[in-house]
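So, here's a batch of structures to check.
Just so you know, all these numbers are worked out from the coordinates, no wet-lab data involved. Bear in mind the structure is a predicted one, so any value in this text is a computation, not a measurement. Cβ atoms are built from the backbone, for glycine too; each structure is taken alone.
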Structure P
């Protein structure tokens, strides 16, 4: 399995994976989950309305992954999405 954690200076990031059990991995495509850093410096999975909806994104090409990463990187530091039952990675 390929797995990357990308962290941005705005306190947001993403977990990008591709493997046998990821959404689209069997087709060589990527799965992406948005991340947020909490006050303890831990990163948790979050859902961002308008970007990830209420789940991780699957079946993504490399170009689409880059587009989503650009959107997450552009979020303002003060943006505060609802934490829908945080799943710690």
Structure Q
């Protein structure tokens, strides 16, 4: 379990300067320290996701080019078939 590491004494002091009672400040710091940060994304996580998205986009672009090539080929075959049928008729 990842936790938030910080200077609890300094945090409590700052909270008290802002008008929190000692008990309120201590309670708030306790809650913050017990927060589970396991599901929080790190900079490395975000960078990895960005790379994955870029790779996926490249793959989609490559697939799109291949699809256009196939469609163009099929179109030529159909046009050729129609031209051949017109010559026969």
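Among candidates P, Q, the computation of mean count of other Cβ atoms within 10 Å over residues 39-46 that gave 13.0 used structure P.
A value of -4000 was computed for helix-only ellipticity at 222 nm (-39500 (n - 2.57) for each DSSP H run of 4 or more, over all residues; to 500); which of P, Q is the source structure? Only one of P, Q returns -4000 for helix-only ellipticity at 222 nm (-39500 (n - 2.57) for each DSSP H run of 4 or more, over all residues; to 500), namely P. Structures P, Q were shown, and volume of the Cα convex hull per residue in Å³ at 156 was computed from Q. The greatest value of distance in nm of label points 7 Å out along Cα→Cβ at positions 7 and 63 among structures P, Q is that of Q.
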